[in-house]
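Got some structures for you, see below.
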Structure P
Amino acid sequence: MEIFALFDCIITPACLISQTAGGLKIGMLLFLVASGLTLVFGVLGVINFAHGALYMLGAYFSWQVMSLTGHFGLAVISGAIGVGIFGLLFERLLINKVYNADLLVQILLCYSVILILDDLVMIIWGDEFLSGIGVPEVFQVPPLFIFDAIIPPFHIAIIVISMIVALLLWIIMTKTKFGKLVRATAVNPRMLEALGVNTNVIKAGVFMLGSFLAGLGGALAASLGSVVSGMGNSIIIESFIVTVIGGMGSISGAFLASIIIGMARSFGAVAMPLFTDGIMFLIMVLVLVMKPEGLMGKKK
């Protein structure tokens, strides 16, 4: 345990800024994935354990488009849209069959899909690590120096893009007709059906949006590291931690929890590098003990 190292980092501007920027980058990428997970649960009541596999597909789809076109922006957008379309098919063909089923049935279905997708990507792209899609040329410039802290411009871009997505998601869910229908579907779908609203369309749209967010997170993650089968396994665990801490079904809670986890991972690597994952679980346990519904969840 390096408590003194953490203290030195906090009082040193360069270290403080660097770790804060790193924590925001981790947190915002995590939010893209976790927001889709909590959105699907809040509206559909389905704990989608296959959400991490959708994140993985986003990375592979973007890598494939990048290898064919060499265009970074097109690769990221195509990866997200491709996963959104796949999510729509997933929901229509499989998930909508288990909306009212036992939780164990939902888990088994999603776990089966995870195993199938992991094997499929190995068949199509191989089981070796792929190099990722890299950083676009516009960001292949010298890093920014803020109080001697080295900040890659692309990391700032990822933080900004993720925050813009969070803002757009908030606007969609709170200011648009679709968002009102989504919230009404989560509360009383039978009443909406009695009023002539096709809730199946709403549910499919929600699952597609959640899948799009997972795919976007995977596509952006492919620019920061390698792509490999099973890469969604770790992100789904962290996404569930975020969902529990923020509150099941709360988008704003997922945003807050993602920042908390991002900072915990970033500064935890300085203070307790061998216990970084443990810090996340410790935070989750404390929240479950003191506020079981989550930081911004609603009591039932």
Structure Q
Amino acid sequence: MGQDPNFTAYKAKIPSQQNGPRAALRRLKNDVYSAVLFPYGVKRHEHLLATCDRVDNHTYTCFLRAPAQLATLAGPVMDFLGSPQKTGRELELLMFACSNGAEVYTIASWLMQELPTLQFRIQASDLHQEMVDRCIAADYSADEALQSEYVSRAFVEATFDRKGDRYIVKPAIRERVQFRQASLLDRDALEQAFRPADIVTAQNVLFHMKPAMAREAFANAASFLKERSVLMVEGMDPDVRIEATKAHGLRPLTDNLRSIYSETRVHTPRDWWNYYWGTEPYFPLRKERDRRYGTIFVRESGR
């Protein structure tokens, strides 16, 4: 790909979340602000979640959105599943509500780079056919491809081919993925279209649903978990997540839990309590902390 001026420009305009004195000062200010207003924020957010309408006009979808979650996927998750790359069996992933495909292609690219001997197949779906068509096209603007604060040159070069000012997902990555239209709330149609998988994801979609609907969608997603499997479910009302993961016999995977949660909050406004999709800062004294802040849950064999 060579020197990509778009990449260089993006890295210049997006401040690093992790390094340097300015980033450290910003984190300190945010931590103080959050700590002082945490009790108010929790009460305000709980009221908002109980009373507000949900609308599907906000998304956290972008390429390389949460590298700590990806590192956990390629490490502890694979260890839990029994290192399929060593057994030679094909790993099956089922990804619901995939939006424009950024997360799907990110996971495919990441696994291919980190675990080159792993055989895997991803089945992905979205409610809207126009989004499915976009996923299949695998053609993205610089804004879409380079949006994440964590995006790296190595990831861009491994994931995309350049065609003019467009970023096209590499054919080898696209070959690992299939897309189709499906509703996470239509259990009968889902059962006709998909089979149980080793890893199931339903990320940043359930917070767009009121609790009763979110519980139904969660149950539908969980029904596709194999006997020993993993559910990735970032972006969900925390009390519903605690309740639903218990009800379905899922245990939070605690590896890198705080790092993952912190990364997924990178675009959350400081006044997070004013947005139903906002998430509270990590607070270690919260009850059910690991379930509340966890994004990766495992189903043990025989559960």
Structure R
Amino acid sequence: MTTAAHPIGLGVAVVALLAAAHAQSVVREAYAELSGARLFYRDTGGTGVPVVLLHAATGNSLFWEYQLPAFTAAGYRVVAYDRRGFGRSAFEPFGAQPGTDADDLLGLLDHLAVDRVHLVGTAAGGGVALDFALSFPDRLRSVVVANALGGVQDVDYLEMGQRLRPPQFAALPPDIRELGPSYRAANPEGVRRWLELHGLSWPGGSPPRAQPTRNRITFALLETLKVPTLLLTGDADLYTPPPVLRLFTARIEGAESVIVPDVGHSAYWEQPEIFNRAVLGFLRRH
């Protein structure tokens, strides 16, 4: 399934930002004290089915400002948190054993006393979502993986990534890597806001070290995944272009897919109306 893109005009963007500001004014902010980590989270509360949002390696929980009001208005309880080492979430004390993002998420769900949730991850957060879905499928209603490499370790897949992104690619400014050219050309204010939030993502000034995963993720392992899955990407995403997304769709049983035109590596930010509509439609079916 492929959706048709339509650029968000200035008026719509302003309305979305105002709605986000209103929604965030009533969001509860707190910390979950876990083994080896202190996770900062934002929770809209309520009695709706919980949806947990997992940010990218360039992000933090504030990046979901277009999703919190839309998902809350749709009746869901939305939880967004800073993964360990990002934003306001601290690493484990010196000398403690590092944990996994999947275990951190499990601890957060237990802390919030929620059982089964919808899980939405973008980019590196999508890899965490897949690792969690493989490890704790009984805690999930569905999983949405957007613009994500998925943490797959197959040699031929890693070699393909090197063909897509030369070594110089990692040295580019984050907005060039993470936002598509159409968005950067048409929405300088959105780019400015993205960079402002990105500046709050890495307390140490550089990306935190990658957390270990519970699973060595391969395409063969993904074939065992039974959780309802939605995969999204942008047609201008240099990390997960449409042919790469199709590799995942072919391996995950029953997976649905959406390719958003004129979008790079951040569909949730570049085209939030399309992203939200696709995700909420999927969640309603599961």
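Here Cα extents along the principal axes in Å, for residues 48-127 alone has been calculated and equals 49, 21, 18, so which of P, Q, R was it run on? Going label by label, the one that fits is Q.
In this comparison of P, Q, R, the computed figure 2.8 for distance in nm of label points 7 Å out along Cα→Cβ at positions 136 and 248 is attributed to Q.
Quick note: the coordinates plus some simple rules give every number you see, no bench work behind them. What you are looking at is a predicted structure, and each value in this text was computed from that prediction instead of being measured. Cβ atoms are built from the backbone, for glycine too; each structure is taken alone.
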